[in-house]
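Have a look at these structures, which come just after this line.
Just so it is clear, none of the values below were taken in a lab; they were calculated from the coordinates. Nothing here was measured: the structure is a model prediction, and the numbers come from that model. Cβ atoms are built from the backbone, for glycine too; each structure is taken alone.
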Structure P
Amino acid sequence: MANYPSQLREREELNLRLGIKSSLSQLRSVIASLYVIYVANNKQAQVTYSKESINSGLTTIALDDILAQQIDAKFPAAAEKISSLVNKTPLFTAQLEALQVGIELFFHLAKINFVASGLSERTGSSRFQKKMSFATNMILVDLYLSSHSNEDVNKLLAAWLEDKPFASKLEEGLKMLLNTFTEETQYKIRDNNLDEIVFNQESVYNTILNDGEAISRDAYEPVGPFRIYKSYVASGMHPYLIEQKQEFKLNGGVSHADLENYAKLVSTALDITPRKTTIEREVKPSITVENSSPLNEPTQVIYYGAPGTGKSHTVKDYTNALPEGNVFRTTFHPDSDYATFVGCYKPTKVRKAVRDMAGNIALDKNKNEIYEESITYEFVPQAFTKAYIRAWQTEEPVFLVIEEINRGNCAQIFGDLFQLLDRENNISEYPVKPDTDLGTFIHTEFKKGGCRAKEESTVFKGEELILPANLYIWATMNTSDQSLFPIDSAFKRRWDWRYVPIENAGLDYKIKVNGHEYDWWRFLEAINDEVLELTNSEDKQLGYFFVRTSDGIIDAKMLVNKVYFYLWNDVFKDYEIDSLKAFRQENGKAIAFKDFFKGGFNEVLAEQVLKNLKLDEPAEQAE
C-alpha cells in the first residue's frame, strides 16, 4: 500500500501582538542564552529549561540544575560560570509575553510557554517554570557558530550573556544572520494623525533610501514587536541602522549602495515566501459580539482644570443624551476603596418564614403564617460592576462617570482592575480574573438579564473581566486638589486628558453687595490675575461655576463665605498677607478674614475687595 504524504496541516493564524506593551531589553543575552541551552541540551527540539522556588512569597525561576551542569561542561569559562550568566538573563526575569514577542515574533528562534496552564505574569510579580520549543532558525545559528573556533565562540557568548558587544567578524556575521530572521516581522506605529501604520523592515529601508531617515516615534508609545525593534536598533545589533532623535538612519559605516543591495535581497525573499499580507486588528474570539458601535470618542477620558470650569457639566451634557440606565456615577474620596467601587458582601435584612420541626411554615393562633426578619449576606454591586454588567447586556454606549477621581487613592480603588484600562481597539487587552464572589454575581446577572458574549465564553461565566468597546469611563479632576492623592504616570498614560479652560459662560451672573451690583466675570478675570501673579499657577484660579445660583445673583454672604474663604484658605494661606493687593482696607491696611465678621457681617469690607480690583470703574477705565 502506497503511503502518500499527509494532507497539508492547517495552522492557526499568527497572533502578531501588535498592541502589546511588554518590553524586552538585553537582546544579546537572550540570543546567547537560547543558543547555550540549545547546544547543552544536545540540540533537542524541546526543553524545560527552568525550575521554580519561593522567595519572599514570590515564585521565582532559575536554570534547571542538570541543564546548568551540561552548560558548564559544554562551555567552560575563564571567569564566571556560563550557567551563572545565563541565570541573570531575561529568560528568568522578564514576563512571558515579552519573551514570546521577542523570541517568537521578532527573531523567530523558538516558542516559549509555561509548563503549567492557566498562569500569567505581570511586572513585579511571580515568574513561573517555562519550556522552550526551538525552530529551524536555531540550526542556522548553530551551523554559523560551529564553523568558528570554540575559543572565539565562548568569548562571544560570555560577552553577549552580559549584553556586551564583542567586536569581531564573528559578531558581525551573527548580527547579519539574526537580522535576516527579523525581516518577516511586522510592526505597528501611530502617526501624528493617530492613524495606524503596519509595516516591516523593508518599509524602513525604502524610506531611508528615499528620504534619508524614517521616523521611529509613535504618537502614543511604542507597542508590540516595535518596542523590541527600537531596543534592537538602539543596542547596535542591527547591521545597517542606528536610531537618533527618534529617527532610524543609516549606520555611519554602511553606504547607501550597501543598504540598497540588501533591501533588494529582502524584497525578493518576501516575494517568494507564501504568507498573508493583510493585517487585521486583533480580536478575542471568546468575546466577539456583533453590531458593536462605539462612539467616536475615547473610552477613557479625564476632564481636568481649575475649580468651577464646568468639568462635570461637560460630562453631564454629553451623557444626558444617552438612554436611561446607561450612565453610572460615583465620586472618589479619601475613604473610597475597591469594595465601594466594585462591590462586596454586606449584611442585608430579609423577611423569612418561620418553620416548624417538620419544615412547614408556622402559624399563629389565628392561623396566619409567621414571619421574622433575619440577617443574610448578599453581594452588593457598586458603580463599576453595575456599569460593566450593563455594557455587556446592550450594544448602546454605557458610561461610568467618576467625579473627583484624584480625591481617592486610584491604585487602591482600582486594584487589579487597573490592567483592564489597557485597551486594544477599545477592548481590554489583558483580562482580569475576578474573585469568586464577584465572578459568581456577574455570571448570575448574565444568566438573568442576558449577555452579548457567548455562553461558553469566560466573560459570560464570570471567569474573566474584559471591558467591552461600548463601556466608557470618563472622570473629572480638580487641579487645585491634585496633591490629595497624586496619580502615578502608569495610571495617567492609560487615559486621554482634556483640559477645561476658564471661560465666560455668558450667563450674566451678578454680585450684589452693599447695595451695589458688580459683574461676576470681571471679578473672576481680576482675581485670577492676582492668583496667577502671586502663585505662578493656574491650578488655584476660579472658574465661572465656582458658585452656582439659580437666579444669577451672588450675594455678599455667598461671596465672603464661599469665594473669599476659598481664596484665604486654599490659595493665599501660604503667602504674606501684605502681598495681597485685593484684600486691603480703604486705608491700605491688610484685611484679615476675621475682619469680615467684626461687629456683625461687614458688607462694606466685602465690597472694598471689589473696589480694590477696580470693578467699580467702567471696564475700559479699569484696563
Structure Q
Amino acid sequence: MNYIMNRFITIIFTLLFGMNLHAQDLNLLSGKYSVEELQNILIPHDKWTPFPRPDDRQGWAKADTTAMRAYIRYAENHLDYDWPTVPATLSLLIARTGDRQEYQKISYRKRIVLANMILAELAENSGRFIDPIVNGIWSICEESWWGASAHLPREYLGLMDVSQPYVDLYTGVTGGILAWADYFFGDKFDAISPQIRKRILHEVNYRMLQPLMTRYHGWMGNKATGQAPNNWNPWICSNWITCVLLLEKDGGERAKMIERALSVLDAFLNPYPEDGGCSEGPGYWSVAVGSLYDNVALLNLASNNAFQYVYENEKFRNMCSFVYRVQISEKYAVNFADAGPRLGIASVMTYRIGKDVGDTALTQYAAWYGGGASADYVRAHYARDFFEIFIRNEFLNASKALQLPQDVWLPDLQVALARDRGGSSEGFFFAAKGGTNGESHNHNDIGNFIVYYDGLPLLIDVGPPKYTAMTFTSRRYEIWNLCSDYHNTPTVNGITQHEGLNFKASDAAFKKGKSSTVFSLDIAGAYPKEAGINSWKRSITLNRGKGVTVRDAVDLQKADSVVQHLMTCYPARVSKAGEITIDYRDKDGATVPFVVKYNAGQMDATVEKVKLETESDDGVRNSWGDVIHRINIKVKAPKLKDTYTLEVKKR
C-alpha cells in the first residue's frame, strides 16, 4: 500500500512540477516514523541537553573563546540599551509609502541585542546580563507583532490583527530566541519571577505553535497554484521545531507537533529538483537548503541521530553540493532570480553540512570561504550559533579549496555552466538557464546567460532590486530589472517574456566536450502568444580559450521587430559596424577591451546607460554601483525564419 501511495504521489508531483521523482525521495522526513515512534525516539524534554547548561563550565570551556569575548564586548556596550517600542506609524509605513526599513531597524536590533546578551551571559555566567535579558524578553513579548511589517497579510493594512496570529519568518526567529533563553536561564528567571517563563510559553504558544497546528499558511505550500514552497518553509520550520523541542514538556504533544512540522518540510522537499538545484539562486541556498539542514541537525540532536539517514539520500546530497558547483570565482557566483552576484554563505553551517554528508569538496569550500561568528547580525538561525562556537576552531584549521568544476549541468533546474579550465577562474566562463518563469523569487529570464573572464563580470545578470512593498505584489514586474528586456534575452515583436509556471523553456540540452561546451534550449514558450513565436532555438557555446558564441535560430508567425538585449557593468560603445566594445576591468583595475560581434548587414546596435533613480534601484547599486549599461541590437529587416549570431571575444 505504501509503495502504491508513493507511486501515486510521484505521478502527481511529476505532472505538477514537470520533474521525475523517485519514490524513496517522497516524504523523506515525515514518512519514516509514526507519531508513536517519534515519541519513543525523541529524548524526553527533562532529559534533553542539546548544549551545556550555564553552570556546566567544563562544557562551556570548549566554546570558541574569540567568539565568546566578542559577544561579551557587544553586550557590555548595550548594558544601557533602552529596548524601544516600535511605533504603529512605522509599521504603517509599509502600507503608506512601501518602506519596510524603518520598522526593521528597531525590530531587528532588539533581537540582535537579546541574542548577544544570551551568548554573553553563557560566556561569563556572572548574572550581570540577566536583567537586560529579562528586559529584552518582556519588551519583545509586549510587541503586537513579532514579524516584519512587509510580511503582514495585506488585508491588515500595515498593523497586526492580534486576534488572528500569523507566522512569518521573524515570528519564528523571535520564538526561537525566546525558547533558547528559557532553556538556558529558566531557573534564573524563576528566581526573579515565575511570570517570565509563563509569559514566554504563553506568547510562543499563542503567536506560533497554535497557529501552526491549526491554520494553513501559504508558505507551507501553495495549494491553489501548485507553486513549490520557497525558503520560508524550512526556515520557519527550523524555529518551529526549536520551540517545540525546548518548550513543550508533554511527550505526546511534542511528537504530534514534530510530525506536522515534518509534513510541512516534505512539502518543500518533495518537489525539489532531483539535481539539487536551488531555483531561488545560490544567494538563497543558506536559508533554503541550509535551513532544511538546520531542521535535520536539530532533530538528530534530539533523537540520538534517528534522522541520520537523511544525509545518505542522493537528492539531499545534491542539494548540499549545489552551492559550490555554481561558484564562478573567489568573489562571484551564478546569480539568477533574486540572488546577488556576490555570494555570502553561512560558512560554518556549510562546513557542518559537508561533514555530515561526507562531502569533502563542500567542507573545503566552506573553510576557504572563511568567516563565521559575528556579534552584529540578525540572528535568523540562532541555533547555528551554538553549534558554531563548539566547532569553530576545527573549522578555522580545516583544509581549504575552491572547487570550480569545468562543466556543470543541472537538468531539472535547467542551469548550465562551463569554464575554460576546471579548478581555475582564468579565461572565459558562461552560465545560462532555462526552467520556468514561475520560480520562487522569479525574474523573467529564460534563455538568459552571463559571461565572465578571469573570474570577473563581462555580460551580467543585473540581479535583485532592494525589497520594497512592491517587490512581492502583483506589481512585481513593473520593476525593470526583473523583466526580460533587462536580461540577456530578446524582445520579439515588441513583446517581452511573461511570468508564470506555464511560461517555460523546452528541449533544454547540454553537451560538453574538450574544446567546447554547448547549452541549447527553445525559449519560445517563455513568451505570450501575441509575440508570434513558433520556435526560438538558442544555443550558447563556450569555445575554450576563444570566447562565447550565442546563436538563435528563429521561426516566427510575424516579423515586425526583433531586439537582442545584453547587460554589462562597464561602459560600452559601438566601435564600428558589427562590433561593440566593452571596457572590461581586470583584477588590477586596468581597462581591457572585449568585443561583441554581430552581422552589421543584418543588425544595428545602440548602447544606453541605465538610470538608477528609485529606492528599488539601491539593490542594483549595492551589487554593481551606478554602472549598468544595456546594449540593444536591433534586426534591420526581420524575417519569419532567420538566424542571429553574437560572438563575445577578447579583442
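Summary table
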read-out: With FRET efficiency 1/(1 + (r/R0)^6) of positions 425 and 473 (r between Cβ atoms, R0 = 35 Å, to 0.05) derived as 0.35, matching label from P, Q; value: Q
read-out: For 63 (percent of Cα pairs over 28 Å apart, for residues 105-432 alone, calculated) the corresponding structure among P, Q; value: P
read-out: Read-out helix-only ellipticity at 222 nm (-39500 (n - 2.57) for each DSSP H run of 4 or more, over all residues; to 500), computed value -11000, structure in P, Q; value: Q
read-out: Source structure (of P, Q) for Rg and Dmax of the Cα atoms in Å, computed value 33.1, 117; value: P
read-out: Origin of the derived value 1.12 (Cα Rg over 2.2 N^0.38 Å, for residues 161-264 alone; candidates P, Q); value: Q
read-out: Structure with the greatest value (metric distance in nm of label points 7 Å out along Cα→Cβ at positions 369 and 489, set P, Q); value: P
